[in-house]
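Engineer: Next up, some structures in structure tokens.
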Structure P
Amino acid sequence: MANDDDDRPRRKVTHEIGQDLSELSVEEIGERILLLSGEIERLKIAETKKRATRDAASSFFKS
């Protein structure tokens, strides 16, 4: 027999900076670490693209 929890949709993992972590399980903390690691990687990629655009524009206008 299936557990009733299996039928419920999983809530989306979100994290708020400064959030109280004391009521989170080890698994929930792990999920947040993965979420934030992915977000950090996304930010690094965006930063690299923006720097390249800025540097290209700066180089163009210095010429």
Structure Q
Amino acid sequence: MEKWFCFGSMGTAGLVFVLFLLDLVVGSPFGGTSMVLDILGLISAGVVFFLGFDASRDLS
């Protein structure tokens, strides 16, 4: 069960990363209003993905 939580958090973080990357490049999902917000969103999604990956390795 705990592994599924890790996979779910990694999947959600990956989706958020793609959305913020699209907003940074194209300006589509969020209107492209703030580049700083997009970069902070990319960083935070990367951190959450890493934490989910690290936790899933600890559960093995």
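Values quoted throughout were computed directly from the atomic coordinates according to the rules given, and no laboratory measurement underlies them. Keep in mind that what you see is a predicted model, and the values were worked out from it rather than measured.
Engineer: Which structure, out of P, Q, was Rg/Rh (Cα atoms, Kirkwood Rh) derived from, given a value of 1.31?
Structural biologist: P
Engineer: If helix-only ellipticity at 222 nm (-39500 (n - 2.57) for each DSSP H run of 4 or more, over all residues; to 500) is calculated from each of P, Q, which structure is the one that comes out at -22500?
Structural biologist: Comparing all candidates, it corresponds to P.
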